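Bear in mind these aren't lab numbers, they're just calculated from the coordinates by the rules spelled out. What you are looking at is a predicted structure, and each value in this text was computed from that prediction instead of being measured. Cβ atoms are built from the backbone, for glycine too; each structure is taken alone.
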Structure 1
Amino acid sequence: MPNSQLNIFNYLNKVDIKEKSFIEKVVFDNKLKAVSLFSSAGIGELGLRSVGIDLIAANEIIDYRAKIHDLNFDNCKMFKGDINEIKSSYIQFIKNELDKEELFLLYATPPCQGMSSNGMGRLKLEIDKGNRTIFDDRNKLIIPTIEIIKELNPRWIIIENVPKMKNTIINYKNESIKISEFIERNLPKEYVGTPEIVSCEDYGVPQTRKRLISIYTKDQNAIDFFYHNKESFFHDDLKERKVNLREAIGSLPKLDAVLNKNSKKDFHEYHYVPIMNEEKYFWISNTKEGSTAYNNQCINLQCQFTGNNGHKDILKDGKWKSSKDIPINCLKCGEPLPRPTVVDKKTTKRRIIKGFHSAYRRMSWDKPASAITQNFIYEASDNKVHPDQNRVLSIYEAMILQTLDKYDFKFNYEKENLSTPRIAEILGESVPPYLIEKIVSLMISLTFFNKRKT
């Protein structure tokens, strides 16, 4: 092993890469700059700003998200619109701003709509035969991303998305190709790196969120480290102990999804929840921590039978489907069970609501939360009911679970309040900025290794 590789590896074992005084001084002394693509409201970029990196340009197509980005990054030039249409002006502005200086980082989060890895081999064959068209065209935004990288030649690249992005197929020059293969083929040869699926819970984020983080660099120190570290940039020193839900939100003021008890805006403007209808409230109020309302048992005081079949998901024809064999009346006394049911319009009889075992499910205090999605404001969403209070998560709790509480960030712009669903969308699609901060801190430590040898 070359001495440079050994020295870098030993250095990272000795130096706390989270030591902000060193990171911030290096960033300030070297005037490190970054740009972003498909920036949404800028939540991920908070991880760059926290270490002092100057975000000089961003791109977002959706108007209200671009406005939120402007509110939080007032010194950053926002290029609003389709990147395919504004690419030239975006590139030229950045080149002018850099004025022959190096761009330290390009950070891109291309949209993930339509990405799927189910039956990928068969899908690729069908596309090649012309029997099936490509998914959502937004999946092809990786193409202008690579074109911009070639023009700007940054020292580092982060491309962040959902894990399925790696195997998602796009059409490029009449060929069907996985996005990961497209990147490898078209990225300039001096860049070294790889896509890696990262579990956020391993890095101090209190949720089991998985993201595909693709990191590439042309920095020689970092390349040496990458090969010595089993072709990965995720050094063990980045990891932290898991943070459970109780530690993250257990001390917050209690809420209840009924009128006049569903908000504590005097504590925090986003600590509120929607009011739940009486029927759903009844199901949830009888649901135990960590369980789903589909498993609720008899509440008849003269019976209280606990042997009624619960929910299970069934694998059929290669797809997961919700089980239908779930009684809605107690098998012993015949009384209705507090389970999710609805009156069938055709039969006029009550039946079980179709849903997976994760629906109407309470979270567990002593585990990290499940991944925050844009549907966390709905009780039927995936594991999003509070562990012991009769409600879903508040916006503020979701912000904490996304590590936004560590940063200064505002959702409101021009004295206009965003709707709860729009805020939930932004939160559900974002990467926890604390993860990005840790990754960028490692990049800085590797790049400026010679300034801090021990």
Structure 2
Amino acid sequence: MSRIRKTIRQQLGYRPEIVGYLEETQALFNRVAAFYFEVIEVHTDVLGLDAYAARTTLERLTHPTKTNPDPVMPLAVVADKLPAHFRRAALRAALGIARSFHSNLVRWRKEKEQALSKGKKFKKHPPEPPQSWNTSVTLYKGMWKERTATSILLKLWTGKSWCWVKFHVGGRELPGDWEAVSPQLVKRGTRWWLHSHIEKNASDPGTAKEQVTSEPGVRVCAVKLSIRDALAVCTIQTREGTTLATRFVRGGRQLNGLRKSLLGRIARRRADTGLIARGRLDNAHLWMRLHNLDEQAAHRVSRRIVEFARSHGATILVFEHPLPFHPRKGNYSQRGNEKRAYWLSSKIFRYSQYKAWAEGMVTCLVSPRDNSRQCARCHAEIARYSEGQVASGYTPGTPLVFCPACDMRGNADHNASLKIGQKLFVRYMRQEKPQTTPRAGRLSKERGVPFPQVAESGVRPHTKTARHGEGDGHGTAQG
């Protein structure tokens, strides 16, 4: 069994005066977390304990009780009479940040020691502890109650006392078959959101190798990502090489047009403004629209990929490793548009990965070598061309392909998607290489070689540098 987790974001509705309560609660949470981080830095031995033992030790050091009325480092110097759930949430946040900091510090010291032992210069700066704290408030069970599909009661700090405040919750509802755990209060811009973490148990699908080698009926969804109109081309393939279904997820042409228009507006406004202050974001609302445009497209395409794979019973998603990208020469909007279209492909892969895992599918990558240059049917070199051109030569980025060996014609991305799926099966279904038979007249080595073969031949030993791929030497693929 495996545990699947994801987050549902819901926007909170509240009166304007409630904003001060939310900000006071987050400020108090960060002060308490910073205090516990300092306690951990003094008593670093707690990092070697498990979560429960570390929490018990830190509470004994900071929280007064009947059996421990005078703790070594009392929390009362920062805040007094905190709710236990609020205090423990801040303690756990500080413990997680401290573990991460010390892990990075140990890794940095190891890298420095290795570099100095080899006589190399080591210029990497060491990790630093957080100088300022901006951690979102985690709400344990006692900090919220009476949650419904449209409302929730939260316990907040007003700056003077604790009070219960009712919020309207808008957005996506929590699915019924998932278990909700501690939500978080997250500030995005000027609005406050409730991030609800949900979990459920699912059967372990197994690795890609286990599925391909042990399940004859396994189905794979191979995905070719592109920056053209078809942002993703998906094909459902079986281990025998049968293609069951194909889907083109389009919308790239409209997306590129909107993105290029926004980048053009930014460029014109920069030209009118002149110099821009260092460290200051210009045209913030246009950049936000640009970011939201790509985010919406990435979620839309990744969701359609996963839904297509699930509808056809695929249990493996296959992508290709991204290639280095260099935008063509042109004006600011053209170059910026091509770069962001390339970055969008990485977002689609990341979002597809966690969405597929929530559906019980695994994701893997294959090499991009020759996926767009070879025919998926006969593996011969293909010609790429555009509509109205002669089907000869190879023009990168053109949408059509033609194979002169088997007369295959079709879409270039569809052909590449088929090659991606085939590479996964070849990787795990590759058979052992048969032993090569000795050449005629060559002595067998089964009984050993009593004397050097060079002495037997009577010629000068070969002293030239060996080159791969010459002759029929051991390890050279034939045919």
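Overview of results
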{"item": "For helix-only ellipticity at 222 nm (-39500 (n - 2.57) for each DSSP H run of 4 or more, over all residues; to 500) computed as -13000, the structure of 1, 2 it came from", "result": "2"}
{"item": "Origin of the value 18.5, where mean count of other Cβ atoms within 10 Å over residues 196-203 was derived from one of 1, 2", "result": "1"}
{"item": "Origin of the value 43, 26, 22, where semi-axes √(5λ) of the Cα gyration tensor in Å was derived from one of 1, 2", "result": "1"}
